[in-house]
Structure 1
Amino acid sequence: MSKTVSMCRMACIAGAVALPAAAQELLGIRINGPEQVAENTVTYYKVFAAFDNGQEYEVTLFAELGVDPGVYAQMGVFGDLATFDVEANTVETLLAAFEYDGVRKEAQQDVVIIDRDSTGYALDFAGDQVLVPNSASLSISSSMTVEAWVRFHNPSGRGPLVFKGDGRSGLDPYQLLLESGNLRFRINDDQNQGTSVDYDIRSYNWNTFHHVVGMFDEPAGELRLYVDGEFVAMAFTELTPMKNQTGTDVVFGGKIGDPVKLDGELEEIRIWNIARDVEDIRETMNVVLCGAEPGLVANWRFNEGEGQVVRDLSRYGNDGYLGDSPQPDNLDPRWILSEAPLSPAVCEPVDCDAIRKFKVTCRAGTLQAKVRSTLPGGTELTIDNNGDFAVMTIRGNGNGKLAWKEQTGIHTLFIRECPGFLEAVNCG
C-alpha cells in the first residue's frame, strides 16, 4: 500500500466479515466508483471481494484503503475520496487491500480529477418540479432505461425523480422515484395494473451524488435497478407500459397535482427506448453523451444554469421548463453548480464544410430531402422537418436521401448538425 492508508477498522481475517459458508476462497477484489471526479468534492467508492462460490460481497469497511500520490487527495475508511486542493487534470491512484482466511488480495484504480466547472449545473428541488410536454418519443410502451444522477437531502423521504403520467391514479406509464427510503422503478399498463421493483438506499452516503437506473426489459419480463453501475434489485413482470399515453407528461421532482415532491438535487437525466447492458451503463455513466447514441430519446444535462428552459440534447428535442408553466412560478427549482462526477463529451462533430448541396423538393405529396457531400459513408445527419426529425445515413458515395409521403402545406427542413443548411417548400 502507499500513502494516506486507512487501515481497516476490524481485523481483516476470517470471521471479521459475515459471509455465507459456501464462500471459502478469496479470488480477488475490485474497486467500484467513477473514473473521473470533480475537484473540491467528496466521492464514495466501494470495494467488492469475489469468492469461489461465484458471488461478490462488499467489504469496504474491512479493507485497507489508500491513494497515491495522496499529497492532497485523501481516502477515508468509508471509501470517501476527498479531492480538496487537488489540481484538475491530475491522476490519483486508489489502492485497496483485503485479507480473508490468510489470503490477501489488492486492487487499484486510476481516477482523473477534472475541472469542477466542466461538470456544469444541477437543479435543487425542494417542493419544486420540471415539466416536459408529452411526445411520441417519450411514450415508450416496451423496453426502456431511465437514468439520473441524484443527491437526496432526505433519503428516508418520498418524491419522484422522473415521472411519466397525468396525475390520475394508475394512468402513469413509468416512474423512477424515492418511496420511504426505497429507490423504486414502476410501470403501469392499460388496465391500471402495475409492477415495481424496490431497493433500500438509506445506507448510502448522500453527501455526494449517486447514479441510479431503472430499467424494463420486455423480452426478459424484468424490472431492474442499478446504483452506481451495480445491479441491486430485480422483479419479474408480464406487464408492459400502457400503449395510449396521450396527455401524460414527463415531470422531474414531482407528480402532476400531487403535493409529494422530491427533496434533493438532480443532474444528467437520460431516457432510452432500449434496455441497456450493464457494461454500457458503466461506460457512459460518468461521461456526457453526444446526443445521437442509439436508443437515446432524451438527455437533459441541466447545463443552462439560468432561465426557464431545460434543453433535451438528444435528436428528439424534448425540451421542458421549470415549474408549472413557461413563466417563473413558485414551483421553479433552483439552479446550482453540479458536483456530479461527469466528464465532458468526446464527440466528433460533423464537418459541415463537406456538405456540398442540400436540396428539398415536394411532388405529388412526396417530400424529399437530398444531400450531396464528401462526408464519409455511415455519417448520420438529423433532418428536422417542421419540428419532427428523421436520420439520414450518408452512403459510401457521400450522398443521402430521405422521403416523406402524403405531405401537405409548407415544410421547413434543416440539418440539425449544420443549421446553416435550411430549405422551405410548399407541398400544397
Structure 2
Amino acid sequence: MRPVMNLDDSLQDLSEALQRRLVVLDERMRVLAYSIHESEEDRERLSHLLAHSDTWRPLPAGIEGPELRDAGAGARWVLVPLRDHRHRVGYLVHFLPAGEDLPPEAVAGLAEGAGRLGVLLSLRTMYAERDAARARDLLAGLLDVRAPADERERTARAMVREGMVGGSEQYCAVVLGVPPAVPDEAAWKARTAVEATLDFVARTSTATVVGAVVEGIGVLVFPRPVVAERLERVLRTPALAEVRAGIGGPVGRLEDVRTSYGQAERAWLAACLDPVTYPRVTGWADLGLDKLLLDLPLDRLTVDDLPDGVRRLLASDHREVDVPTLEAYLDAGGEASSTAAALGIHRSTLYYRLERIRTTTAVDLSDGVARRDLHTGLRVARLAGMLGLAGGQPTSAPGLSPWSTVGS
C-alpha cells in the first residue's frame, strides 16, 4: 500500500488489501468513514451501521483486542479498537459472514492497519475540534445583538469563505434545546442534538450547515428553509427525547440571520412552554398571536399584571379544573358542544363549571371584550409559567424563569 496521510484513503487502501468492506466509528460509535461498498448486501449493511451504530455499547475500558458482536443469522460484526499513541479514539468495523473465521493474515493486516488509522483518526478529531471552536466563535459573533453591522458582514463573509455554510439567497436559523424546566445536562443535550442534525444533513443533503451551542442552547444556520418533518425525524432517538426545536423564518442575507434566530428562539420557547398547543418542532409561522406575546418581558411579569378576572381565577380553590375549562371554552370560540367534546365531559358539567367561573371571575362570559381579556390574560399566564402544568410537564422549575437560558 502506498503511504498516505488521509483517513479515507488509508481506509480504502486497507479495504482493497484485505478484500473486506471496512467502516470507522468514533468513540461514540458514530460512523465517520467507510470504504467503497459495491454490492447490494454491502450497502444494506452500511445503511444499518449508519442508522444504528450509535446505539451500540462501546467496548469496556482495557479491552485492546477485537470483539465479535452478533449480526444475526450466525453472522458477526468485528470491532477492532483504534488508538493513537495514548488513547482509544474509535473502532474499525467489518462484517464476518456466518461460518467464516478471520484467517491469520487478515488478523495481522487489521492490526497493522488499525495502528495507522488510529493516528489519522486522532488527527481528524483534533482538526474537527478546532473547526468546531472556530464555527462556535463566528456563529456567536453573528448572533450578537451588540455587534455592529460591518462586523457582522465580515463574520458572514468569513463563514462562507471558510466553507462553514453555503452561499445562498436564503438563510434560516434553528434553535435546539431541552425545556428550561429541565436544566440537567442541558448544554450536553443541546450539543448532541446539534451534532445529530449536522450528521443527518451531511448524510442526506448537499447543503453545508453550521451549528454550535451558544449560551446553552443549540443553534444551526441552514442555507435554505428548513423542513420541520425532517428535523423531527432527527430528534426521534431516545437520547434526544427531551429536546424541542424552533425554526425561524428565512432571511435574504447571512449577516441578518440573527432575525431568524430570534424567531427560532421564540418558536422553541413556545414548544417548551405549551407542548399541548405546539408540536415538538415548531416554526415561527405557526405562532400566531404568540409571536407578540413571547416578545413580552415574561420573566418580569407577576400575577398582579394580569386582568382582574384572570387573577381571581388563579387564586380560586378550583383553578386546576376551571383554568383548563375556561381555556378550552375560549379556544372553541365559546361553543359549548366543541368545548365539552375537547374536555371529555358532559355539557351539563361544562355549564356548571362555566357558572362557577362567572362567579369567581365576576366577568360576563357573553361580553366579547371581557372574553378577549380573559383569553389573552390566560395565554400570557401560560407562557410566563404561572399556570403550573402544561400537558403534564411543569412549564418552569421553582425559582427558574422560563427565559433564564435565553440570550438577549
Structure 3
Amino acid sequence: MICETMRLVGRTNLKFLVAALACAAVGCSGPYSSPTVSAKNTAVTPRVRVETAKPQTIPEVVTVTGELVAEEHAIVSARIPGRIGEMKVDLGSRVERDDVVALIEPVEYEYRARGAEALVEQTRARLGLKKGGSDDVNPLETASVKQAAAALEEARLNFARISQLHKAGVLSRMEFDKGQATVQQTEARHQEAIEGVLEAQAQLSERRVALAIAKYQLSETFVRAPFRGAVTKRIAAVGEQVTANSPVVSVARLHPVRLRLEVSERYSTRVHMGQRVDVRITGIAPRSGKIVRLSPAIETQNRILAVEAEIPNEDGALRPGSFADGSITVDPNARGLSVPASAVVSFAGVDRIFVVEQDALAERLVKPGRALTDGRVEIVSGLAAGERVVAEANDRLAVGQKVAVFER
C-alpha cells in the first residue's frame, strides 16, 4: 500500500516538472511571469548649466580665532560708607553714563550738609554779609574794624591836644604819657579788629570747603554708572553695610567690542593698522571692523603677534568672552577663482567639481577656500581659468557622461 502511494506521488511531481519546462520553452504569461526587458536603451542626455571660470577680485585674508572682550570693564564701588538702601539694576541691565545703579541711605549725610551750611551762614553773619550774597569783603568796611578805627582816630585827636597842653606847661608829664598809651592801645585794638576779620574770612573759606565736602558726600549716596554699557555682575545687596571703595556692581562697555587675535609670525609683516577684519560667530550676522592696536613685538613663547580689532556692537549681540573667527584682509586686490557653492561635491573628505570637455563630463579635485557672498566659494587650487564648470552638480552625474550645456 505504501509503495503504491509513493509511485502516485512520483508520477504527479514528474507531470508538474514537465509542464514547467514546457512553459519556460514557449514563454508563458501570467500573474507570476517576469516582464519582458527591451533591448533598446532609451536614456535621456541630461542638461546642465555651466559657467566659465574667470579670474576675479577675491581679497586675500588671514583667518584666526580670537576672543571678544569689552572695550572697558569697571567695578563700580561706593565712595562713602553707609547702608545700601536700594539697588536699581541687576544682571544684564543696560545703563547709560551717570545712571543710578544703587542708593546709599542719605539721612546722615543730609544732616552733615545742613550743619556745614549753618556754620557758613554763621561766619558770613559775623562778617556782616547778607544771605545769598558774595563772600568778598573789605576788612576796613566791616563794623568791628570801623569801630576800632573811630576809637583810634579819637585817641589820636585827644593825644594831639594833650601834647599841645603839655608843651604849654598846662598838663603834666603823666597826662602826656597816659594819652600816648591810649593811642597805642587803640592802634592795637584796630589791628586786632582787622586780623579778626581776616581770620573770619579764612574760617569762612574753610567752612565753605567743609560744606562742599558734605554736599559731595551727599551726592555720592547715588552710586552711578561710569559709562554706557551693561551690568555683568551684581555684587552688593539691599541692607548691606558698605565701606568706601566697597564694590557694588560690575559694568562693561559693549559698544564697540574688542576682538583679540593672535596672528602667526609668518603673517605678521602683512598685518597693519586700519586693515579690515570680518567677524563671524555662529548664530549672529557677520559684521566687520578694523585693526586699531598692534603689539610692537612678537611673543617669543608661541611666536605670535597680538592684534586688537574694534568691532561695532550697537545691538549688543556680540558678548565679551565669546570666541569668534576674525578674517583680516591683507590684500584687498588679490585675484582668484570662485564657483557657486552648489558646484562643489564633497564626499569622504574629497572635494570635486565637474567641468564640461567636448560635451562630456570630467572632474577636478579642488581645494575650496572661504565662503564668499552670493552663495559662492573660493577655489584655491585644482581649477584653471577658462574651464566650464557645472554650476549645479548632483550625485547622478558621472565622469564621461554626455551632457547638454546651457549658460545663463
Comparison of 1, 2, 3 by mean projected area of the Cα convex hull in nm² - largest value held by: 3
For the read-out semi-axes √(5λ) of the Cα gyration tensor in Å, for residues 232-383 alone, a value of 33, 19, 14 was computed from one structure; give its label from 1, 2, 3. 2
Given that helix-only ellipticity at 222 nm (-39500 (n - 2.57) for each DSSP H run of 4 or more, over all residues; to 500), derived from a single structure, equals -14500, which label among 1, 2, 3 identifies that structure? 2
Given that semi-axes √(5λ) of the Cα gyration tensor in Å, for residues 72-239 alone, derived from a single structure, equals 35, 21, 15, which label among 1, 2, 3 identifies that structure? 1
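Values in this text are rule-based calculations from the coordinates and carry no lab data. The structure displayed is predicted, hence computed values, not measured ones.
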